[in-house]
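Please treat every number below as a calculation from the coordinates, not as lab data. All of these numbers come straight from a predicted model, not from anything done at the bench. Cβ atoms are built from the backbone, for glycine too; each structure is taken alone.
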Structure I
Amino acid sequence: MGKLFATTVTSARPREREYKLTDGAGLYLLVKPNGRKLWRLNYAYLGKQRTLSFGAWPDVGLADARERRDEARKLIAAGLDPSHEAKLAEARAMLSEENSFKLVAEEWVAKQEREGMSEVTLSKIRWLLAKAYPRIGSRPVAKITPQEALAVLRSIEATGRYESARRMRSVLGRVFRYAIATTRAEMDPSRDLRGALTVPKAKHLAAITTPKGAGELMRAIEGYTGHAITLFGLRLSAHLFVRPGELRQAEWSEFDFDRSVWNIPEQKMKMRRPHRVPLSTQVIALFEQLWELTGTGRYCFPSFRSPLRPMSENTVNAALRALGFSQEEMTAHGFRAMAATLLNETGKFNPDAIERQLAHMETNAIRRAYTRGEYWDERVRMMQYWSDQLDEMRDGARILKPNFRRA
């Protein structure tokens, strides 16, 4: 019997027993007594006769059935069993449906946590992902389109959070790239969306950067009447000018007071490189006093609620607000800018030594190759000089009491 025609398939009527209408090359239409018409392919694989189903007519038309037959025969010619390949494709499809964006994202976050990402960064990532889940959380990660990813970003932009939208794109990209690396996706739909976002205006963290202002700040700190541990946090923020997260997570085991050095492990550093901080005589004296309060625990600055956790990231900022310094005047991070500005203005120290003490990474690869030195001796002198300067600026006038109506 020759090839089938569409009219032949349409007009085929059921009989008492099922029968076949062949189309050639193993393809045939099986007509059942109940009237159902099913496409089948008979083929030989490794010397055994097998049958592959292509679905029912009219859902699968004659042209579609022939196309699927030709694809199956190409697989056979390549030494593959089309029935086995069909089952694999079905399994991959089911796996794709099960691997939702939320499942993959939470798996990626857990991996970052195991690898030592700071809790502050993790909490920010979780906050961003929680904003994405209502739109794409249940979607198979492999099927999310650039349009869907853009809709997530647009929902953030609509609230005026342009910087959050930018960070969201970065987080989405990292989740999609993890999905690719774990063979659950083939593309990152957020990759080309950078140009679609509103560019946030540069926002500089508030900081006091004049000797007069620094003196007022240090006198105000000495007048702080809140929690004693917070007072030490304020004082040491000024003297050490490390990142706020590095200070509040400081552990007593990291300090070598005999050598006057604080060794911060790489997992606590933004650039994931270990960092050493020289300790001035004033700083050592402050830590000796702080030891009387918290020396029996793990953290130098434990949480007020539990000694098993470090102090809250908002504690120092809240204390600055209590002292009357607005968010536009001074922040916990501003102690770094204050030290960097005033130390550079003295002209006494190599700018690279100041940058190294700030634990900044040189962005220019060639320049970084020539400035990989630690400048340790110079940094030791610089940190003692800075503590001395803070004392001089503080003692320039009487100690200020907290002023809650500071202009």
Structure II
Amino acid sequence: MKAFPLLVAVALLATAASGSVSVPASAAPLSEDAPVDFHEWRSPSGFQTGQADGVRPGPRGTLVIGRPAGTVEHTEPDLGTTRSYEYGTWTSPSYRPGFGATELVASWNATTPADTWLKVEMRAGTDAGDTTPWFTMGRWASGDRDILRTTVPDQSDASGYVNVDTFVAADGVTLRSYQLRVTLYREAGTRATPRLAMVGAMTSAIPDRFTVPTSPSAGAWGRELPVPRYSQNIHAGEYPEYGGGGEAWCSPTSTEMVVEYWGRGPTEEDLAWVDPSYADPSVDHAARFTYDKDYDGTGNWPFNTAYAATFGLHGYITRLSSLADVERFILAGVPVITSQSFLAEELDGAGYGTAGHIMVIVGFTENGDVIANDPASSSNEAVRNVYQREQFETIWLRTKRHNDSGGVSSGSGGIAYIIAPPGKRLPL
């Protein structure tokens, strides 16, 4: 289970249909001191706004390696390999979210055939007029034979630092603009290429908060989506090399539930590596292919939505402002994956406490309580849980909380994975 990367923001977002699109919160009014913006580049029209060096348009609106910009050597110590790779880059234009952001989380959708991988970076302009260096937000591949998927530690300057999958501005610093850069790699001498379908980022700025108001109905009370139910706990002890084993796999288990809700997922051939005695092998598969080597876990947020995108889905990380916002997605037929932390007594019926846990909101009861597929359950049959609306909204949306030692820890502030087919019309 993932411990949260510091304070995060609250917002209501909808995914864009195409192009270079900014999607600000709009359906419910947000206070001016809690802004959030999500912006993505996708499709030919979106990618045309950036700078291409060694990449060209590919099938279905993607970017692929064209005439490479150069060649580099890359060593993977754990794989025992040093290989030469050709590469090309795409750099976004500078984007201004319209407020001083304190955090940034990047998202991307791509496929990487054998002998290929990619790297996502960001740099930002600050309110003081400084420009950060390029920070790596992830070295990523859909497989694990060419590189080991990983975030990069020890990245910082006077403007801020990278905490796993989140850039956090230093105290007193805000980000006024940012750029994203994606580098596509293929082993020299091959014709394979990664295909980049989308890259984007969420920026946010939220003050500390221990409590949030309970939201009114947005029309989804009594609505429940038929999302498959998978328990992480029945996988306890399986493949501990992927973040400690199934008991820690809340994020990939939740992601796999939503992937399969959309009728997608790994094939029998994909699952051939899993011990045939294990139930629900697609959960083991999701854990393996969301695993972040440096973080040593499967809870990297954008790695999970990138995994979902390998099955032809559109996935990104955002923050929502209320359960009423989630209701709008439920009404559109879209389950929402949420991230929260709590003491056992703060969520009646859970029976446990956690410093960071992922669930899937699949609907709401007739009186507005949350119906969650909670993977921290004893069996698949026990995954469906009902949690009190007021309690759930608080543990999900707050950015500060009291921990079991009596100190103060951070909360997710409304983090959400949005995963849906690319053509799906999303709310707002």
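Per-structure values
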| quantity | calculated |
| --- | --- |
| Structure from which -3500 was derived, helix-only ellipticity at 222 nm (-39500 (n - 2.57) for each DSSP H run of 4 or more, over all residues; to 500), options I, II | II |
| Percent of Cα pairs over 41 Å apart - structure with the largest value, from I, II | I |
| For 13 (relative contact order in percent (Cα under 8 Å, 6 or more apart), calculated) the corresponding structure among I, II | I |
| Structure from which 3.5 was derived, distance in nm of label points 7 Å out along Cα→Cβ at positions 253 and 389, options I, II | I |
| Structure from which 15.5 was derived, mean count of other Cβ atoms within 10 Å over residues 213-220, options I, II | II |
| Computed 3.0 for distance in nm of label points 7 Å out along Cα→Cβ at positions 269 and 285 - originating structure among I, II | I |
